[in-house]
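Below you'll find the structures, each written out as structure tokens.
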Structure P
Amino acid sequence: MIRPVIDRVYVGARLAARPRMTAYYAERGLEPGFEASFHMGLLARPMPARALDDALVYVGADMTTELEQGVAEVDADGAWRLTDRGRELALTVQRMVAEAAEERWAALPSFLPGLAAVPRLADLVGRVLAHARTTSGAAFQAMAPVYEPADASPALRLTARLGALRHHRGDAHRAAWRAAGLTVEEITALPDGPRRQAIEDETNRLDEPAYAALSADERLELLAGLGALPG
């Protein structure tokens with residue numbers, strides 16, 4: 001139940017930020033790259049090649065644009081790290097997503113929790129992230145702990161943490177279809193049916209342990225609190 005709620009809130013925040021992000025990149029003659037998608041992890045540490053390959057498995061990890069634009073470089077261990085330019089872009093994207101989310105959440109009717117609930121939700125998600133490091137794969141390990149500036153707003157903490165948490169289920173999904181002997185092309189083309197449902201069920205089973213950090217009441221609180229935010 002929690003997965004579509006997380007996706008709705010996080011993707012909604014990114015969509016709300018898209019106009020300002022598009023204008024920001026256009027002013028600099030640049031195209032958004034991996035720094036715009038993975039800023040919550042890249043601002044804290046280099047991204048190992050295995051993590052990048054997993055995170056981009058459905059689209060291919062072609063980093064030509066990032067290299068040409070001077071956004072990324074490869075270190076001696078083969079990990080991808082931000083350049084100074086890439087870091088500036090990533091910090092700006094992180095801030096813009098948070099600002100767009102905060103504007104939307106502040107506009108909620110007074111009978112909905114809105115911004116008042118965000119600090120508590122960020123705390124709950126933070127606890128899930130900390131526990132999930134014991135149950136995750138390569139992509140999530142590259143994303144968490146997330147980078148949060150010292151003056152991070154509650155909206156920034158929540159959006160960055162939700163962005164990282166989505167990768168725990170992403171790792172679980174890849175593990176499920178790989179264990180079933182499928183390739184990325186096969187899982188992408190797999191229609192709805194018993195075989196697809198079995199992979200989704202296994203994905204849920206592998207994703208579930210992350211939430212053991214919360215009590216049953218806290219899990220319900222997280223589901224309801226995120227559900228009250230616009231997506």
Structure Q
Amino acid sequence: MLTATSGSAARDTVFIHGAGGNGAFWKRTLAHMSGAARALAVDLPGHPSGEISCKTIADYSEAVRAYIEEARLAKPVVCGHSMGSAIALRLVIDHPDAVGGLILVGAGAKMGVDPAIVEGLRSEPMRTIEKVITPMSYFKIDLGMGREARAALSFANLPVFLNDYLACDGFDVRNRLREVTVKTLIVCGDDDRMTPPKWSRYLNENISSSTLEFVAGAGHMAPLEKPEEVARLIQAFLGGLSR
């Protein structure tokens with residue numbers, strides 16, 4: 001069973017981190033949430049350290065589905081960031097009856113990866129993470145946020161970064177978005193350079209029951225950069241589902 005960091009929310013919600021991350025990524029956002037239900041930020045298999053057992057987004061999706069069953073969660077909301085959003089999307093498409101709502105943050109229906117990043121993760125992973133991926137991910141990063149960002153990454157298992165980016169590169173559900181009928185919130189930083197705003201607009205145009213919100217002054221890591229704003233959007237969405 002996956003491990004998870006617990007918090008509170010208006011509805012049982014499973015939070016899924018992005019490539020090379022871990023559940024600590026959601027710490028700042030969960031600190032601004034409350035309610036009588038559970039907020040569970042999972043560590044995906046192999047994160048922050050351990051053997052790589054999931055090679056595709058579908059593999060990760062099945063791991064989260066198994067966690068939902070083992071934790072005896074009845075139709076929780078699933079909230080994913082970046083690769084986590086791909087996992088959440090795939091889960092909803094493959095198991096629509098298992099999910100009661102969908103939140104996509106920094107998302108895309110197709111998540112192609114720059115070949116230069118893939119090659120960098122093969123040859124110089126730490127340099128690529130620190131000098132290429134991190135600068136592209138933030139609107140602005142200070143020392144304090146930098147420390148939290150490092151804590152939310154799986155540096156103990158560097159091969160997982162390449163594995164995750166390859167999984168993202170193989171993800172494409174553009175022809176299946178019409179199958180998503182559950183209520184969906186799409187959130188994107190207005191300066192997101194990893195999954196640009198046009199990707200979120202495409203999702204919004206092709207998921208019939210979706211709402212799109214942009215977070216001003218945030219990049220790809222909006223839940224770290226603007227946790228209060230992201231939490232407010234999530235809380236409002238969960239509250240709407242409860243009515």
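Every number here is computed from the coordinates shown, using simple stated rules; none is lab data. These figures come from a predicted structure and were not determined experimentally. Cβ atoms are built from the backbone, for glycine too; each structure is taken alone.
Of the structures labelled P, Q, one was used to calculate helix-only ellipticity at 222 nm (-39500 (n - 2.57) for each DSSP H run of 4 or more, over all residues; to 500), giving -20000. Name it.
Value -20000 for helix-only ellipticity at 222 nm (-39500 (n - 2.57) for each DSSP H run of 4 or more, over all residues; to 500) corresponds to P out of P, Q.
If relative contact order in percent (Cα under 8 Å, 6 or more apart) is calculated from each of P, Q, which structure is the one that comes out at 24?
The read-out comes from structure Q.
Work out mean count of other Cβ atoms within 10 Å over residues 68-75 for each of structures P, Q, then name the structure with the largest result.
P
If distance in nm of label points 7 Å out along Cα→Cβ at positions 60 and 76 computes to 1.6, which of P, Q did it come from?
Structure Q accounts for this read-out.
For which of P, Q does mean projected area of the Cα convex hull in nm², for residues 92-179 alone, calculated from the coordinates, equal 7.5?
Q
Where does the value -0.39, -0.48, -0.58, -0.70 come from, among P, Q, when log10 I(q)/I(0) by the Debye sum over Cα atoms at q = 0.10, 0.11, 0.12, 0.13 Å⁻¹ is the thing being computed?
Attributed to the structure labelled Q.
As an exercise: mean count of other Cβ atoms within 10 Å over residues 84-91, calculated from one structure in P, Q, equals 28.8. Which structure is it?
Going label by label, the one that fits is Q.
Supply the structure label, taken from P, Q, corresponding to mean count of other Cβ atoms within 10 Å over residues 108-115 with the calculated value 17.2.
Answer for the origin of the read-out: Q.
Using the calculated result 2.2 for distance in nm of label points 7 Å out along Cα→Cβ at positions 12 and 172, pick out the matching structure from P, Q.
It traces back to P.
Please compute percent of Cα pairs over 23 Å apart, for residues 4-131 alone for structures P, Q and give me the label with the greatest value.
Checked P, Q; max of percent of Cα pairs over 23 Å apart, for residues 4-131 alone sits with P.
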